[in-house]
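In structure tokens below, several structures.
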Structure I
């Protein structure tokens, strides 16, 4: 069976947008652990648009400062701008448009009663193997992480990186890398060393020339890389973007909890899928289902989750602390 998975770096404009939102949420949590936060980000050129809702005792947030700090953490700092010029985002030319308002009172009243701030279905997945994710996703992420760190130290390689791995029964059938280069650099040996074998086919920069990148060459929007953030084709995507909301909204919290339940139930199976659902304003989960595979055998059972108040789960998972930028950087798994 042929299987394929993709990964993207923080330098990819969609993930840059995710990271900006997560970074700002961390700054709010440092001031107010009860902040209610839902902020989407769009980035094009050197302009960042913030749109959403925030309710907090911290009312004087310096959004432009936070956006610039997030960009520098990713690697889009002044030194990077000096190297890449007009071919990449320039933090010196940053413009921030703030379209943030307060959380809806109707949503707030349910959250204040310790109910979930949104409804939806959330999916956790785990399988036997490295990091308990599919082999193709593990390799795509590993290669992407190593290339990103290499680029952080390079004056030739850029930060906007995509990797894609296709496996068959014999190993790595195809490896694809998209990585900005000011001048051609042979990465074939490096890629093979990272992957632990030489792919049957290796494609580096399929267009042949990749210089202009980041939000200069593309538009970044939060939540557009959910397949990469979650489990690729191994499991359905649950809920919305996990990187743009506080923990009462469920998109991060119940996805993380579903993953934890999948790992907790993996010992006796080859693969496990956990499906949870929530109702806005309510603490009781309408459904909780475990599906599993062992060899060629599949099964399904109800999980005894019952009432699961956001405050209890948030504390259990440590989500009332500024951990969101790290989660966005490292991934849910």
Structure II
């Protein structure tokens, strides 16, 4: 079988399929330059549901995906940081965050100032913080390399070219994100909208020991420095850096860490794909022999093991789990999704 795309979804699916006994080849001409590489690596079901209107009703699914990560991390040698994520901002904004968490049946822990300074050195003195332990993170570059290495060890072959179709393979798994190359193969891909995302990286700044969610931006520490992101530019499918679109991120970085005002940064851009309801399409296409694993919007890393589980079930005939109907590519042909109106 062929897996088209070597991002988080494609590599996770390829590894799961190989572990299930399938003969798998991954086709991707752009190793290391996909949207999964240009990401912060947040596994953040709680703050995604609390702060993003697109995913407010999907907390259970997002948590289920996150709960699959310890198994995938152990299998592939991916390091997952469970230190938690802190919402940081004004008292008024944090009051709204607390209210949203309460509506979700959750709560965070108010951080004393001394603890905030310890977890995020250099944070602006007028900000307050609310810590949530349920949101984790990983480093995308090392995680992609670990998944690729684990897949190779499991017998997966890699080809540095684009898949044009199923050919002689029994199955084609499309995990190409917003790439338009296979639209004629799987008509459901026409439902996807590209979303350009730009991110800043301050290589000389560590950023502390927890991820931060601020008003209009996030800040994630890593071995390559502090990542601040990200823009969400619907309809754009180019990876060019736009200095004008980056300015709100630059200002947000300075509000979080005053020392970043005027600091040198590198910028990167990636193109994600989104479905009309914000959840990925994972499951069989209407076209025979085609399985989709696309459209995770900005939660590709978080949802990767759940999408891989559904894809593998489609091939092996196993139970795909309770969330498969909500990810079914055919859901957009009906008026209700998983029992909920959309």
(message) Quick check on the output: 3.1 is distance in nm of label points 7 Å out along Cα→Cβ at positions 299 and 323, derived from one of I, II. Which one produced it?
(response) I
(message) So if we calculate distance in nm of label points 7 Å out along Cα→Cβ at positions 43 and 267 for every structure here (I, II), which label has the highest result?
(response) I
(request) Can you spot which of I, II the value 1.03 was calculated from, given it is Cα Rg over 2.2 N^0.38 Å? (result) I
(message) Among I, II, considering only distance in nm of label points 7 Å out along Cα→Cβ at positions 3 and 243, which has the greatest calculated value?
(response) II
(message) Can you rank I, II by Rg/Rh (Cα atoms, Kirkwood Rh), for residues 163-282 alone and just name the one with the largest value?
(response) II
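Taken together, the values in this text are just the output of simple stated rules run on the coordinates, not laboratory data. Keep in mind the model is a prediction, meaning the values are calculated, not measured. Cβ atoms are built from the backbone, for glycine too; each structure is taken alone.
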